[in-house]
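Below you'll find a set of structures to go through.
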Structure I
Amino acid sequence: MQHDGLVETVNRAAEAGRAGFYERIAAQGMAPLWHVLHGLVTETPKPAARPAHWRYAEVRPYLMEACEIISTEESERRVLVFENPGLPGQSRVTTSLFAGLQIILPGEIAPAHRHVASALRFIIEGKDAYTAVAGERTMMEPGDFVITPSWTWHDHGNLSDGPMVWLDGLDMHIVNLLSASFREGYPGRTHPITRPEGSATAEAGHGLVPIDFDHTSQTTPIFNYPYRVTREALDRMSRLRAPDACHGFKMKYINPLNGGWAMPTLATAMALLPKGFKTEPYRCTAGTVFTVVEGQGRARIGDLVVDFAPHDIFVAPSWAPYTIEATSDVVLFTYSDQGVQEKLDLFREQRGND
């Protein structure tokens, strides 16, 4: 009998005499907890995900090649998925998160659909492309953070003369863990536009809402957080206070209605690290995806050393210690599962070398 994983107090010599009992309970769909307890309740997090780094300069040619071999009509979403090296074949960038790069060419439309999984779009390159969400269209620029809330119709289109690339981040693995996934395709290629562009920001983006405003979703009513606004906010903060030792000048995207994370499951933030700044060691239980918006530097995540450049993507799994050093002014967009962990009282962090 295989004894690996046995609780230390189990009398191993007596295990052979228990074999018949184990066989009888197995026939009833049961098993002894003392064979697996320490693997189920670990002393510290034991993620299968590993630190990882994707260089945009190396990935981008494959995106362009994908455009030659498949259309948006055939693929529905032309996305190359980032698969964590510790989780091959699972479409996971961390245990709970999805990440991939989506590309649409001039004149293309990624057709309308909706799903329970919430999605974020972080714009990497291009201009004059749009996302339409629940009847409102927003144009997208590099550095913009755009949200597709759960169960909202959405489609994407490119009105420019060049490719448009963005990072897709979804909570689909959290949804699937709970067996709560639904998906529906829209009968047409695009969903009707029923609200003027900018309506969401006009209604809720200035610290005010209409007196009869009714918003029941836990996701922010604002679905495009423009980079020009975020960058200015980071610059202003950097002139008003000292940087956080572990995060630099870091600001979270919030839902203006309740002050919480902009998305209930995915915690999103943007950080500015001035040239020469090096963070103190940090780790937390939230697996985190980093996207380089500006600048160059070096990150150490566990045993992995990452020399990063603009548009690179790297990952710090749960409880993996990391530091980041900026060799120029660096701006980093991050998303993680901290939002859902906090709601479940699971989130834990460790700052410095304590």
Structure II
Amino acid sequence: MENNKKLNIPWGLIFNITIMGLTIFLMLYFVFSEGGFIDLMESEQKISIKWTLIAVGVHLLNIALDSLIIFLFLKQSVKSMTIKKAVTAGLTGQFFCAVTPGASGGQPMQILTLSRMGIRPANATSALIQKFLVWQFTLAAYCIVAVVARFSFFSQYLNPAMWTFSIIGFLTQVGMIVVLLLASFCKPLTTKVIFFFLTIGAKIRLVKDLENKKKSIDETLTSFHDSNKELNKNKGLLVLVYSITAVQMTAFFLVPYCIGRSFGINCGLFDMLCAQAYVNMISSLVPLPGGSGAAEYCFSVFFSSYFTAETIKSAILIWRTITYYGTIAISAPFARMRKKQAMEDQKKKSASEA
């Protein structure tokens, strides 16, 4: 009788290869296609090195401020916290946010990194939850302002699909604020609502091990609620981190404006910030590393009124090189160091158990 063996398909590897292939294809497309970077270099169009370097600079400011916020939150509970540790954790998070679907790998790897530097996982988790709260509230406020202030302008460039995604993106940001407010200030109600849906999921066999799921959710909500209470106690820190986060987000959103100026485009600063907020709001709905494909398409839609057909592809290539590929290049060495340290820790553990 033949043995029926299950075929183990390496879906993770297939997914990674697919994303890598998509990334390479997009880069080659923006370089070699008609109106791409090669055509731009052969044309009379000049690109300002000064403004391109400013674009790089504001993005580096965004990354630096991200590490500073980690330092400020952890310094409250960890006296041994240093800027060096915060930079290491920040860049590790940047790397894994960039290479994992929906940026899901960033925070777990930051907690792991901080724990290996002698910081208790509970302290690291609390600080990163606080950071997430501040970031999400600031991002939602930014997106809502952009939608309310400039929707009539940008709506003329939207096709039916983009209209749909714009509405979903806007509602997602509003919904996120509501969920965060409930989780932060009304834990019992939030718990009941989540448990209700978990129970339904268990009945239709979408949720397994219901009790453990409930326990895990309850612990997460408790940590979330406690972190928010702790954050609200320190009004000075609260004002400081919200201000720094707003500057950080503005720095990130400034990159397309600087690229526009590098092409000699006299573009409005506020409109460019709003356009980037739209791009971020919609592309974040796509659960692919870096929003690959969606980010480029959204940029082409919302910035089409600023760049010409001859420059838009090159603008996208420069923007993605600075904000995405550049981020991976800068942060990869830190992620590699964490991986090497993890392997050494595993060897030590195996040796002690032998």
Could you tell me which structure in I, II was used to calculate relative contact order in percent (Cα under 8 Å, 6 or more apart) as 30? II
Parent structure of the calculated result -0.26, -0.59, -1.02, given that log10 I(q)/I(0) by the Debye sum over Cα atoms at q = 0.06, 0.09, 0.12 Å⁻¹ is the read-out and I, II the choices: II
Re Rg and Dmax of the Cα atoms in Å, for residues 110-261 alone: value 16.6, 53 computed from one entry in I, II; matching entry is structure I
For distance in nm of label points 7 Å out along Cα→Cβ at positions 254 and 318, structure among I, II ranking highest is I
helix-only ellipticity at 222 nm (-39500 (n - 2.57) for each DSSP H run of 4 or more, over all residues; to 500) computed as -26000: which structure among I, II? II
Upon calculation of distance in nm of label points 7 Å out along Cα→Cβ at positions 46 and 270 from the atomic coordinates, which of the structures I, II produces 4.0? I
Who wins on distance in nm of label points 7 Å out along Cα→Cβ at positions 94 and 150 among I, II, i.e. which is largest? II
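Quick note: the coordinates plus some simple rules give every number you see, no bench work behind them. What you are looking at is a predicted structure, and each value in this text was computed from that prediction instead of being measured. Cβ atoms are built from the backbone, for glycine too; each structure is taken alone.
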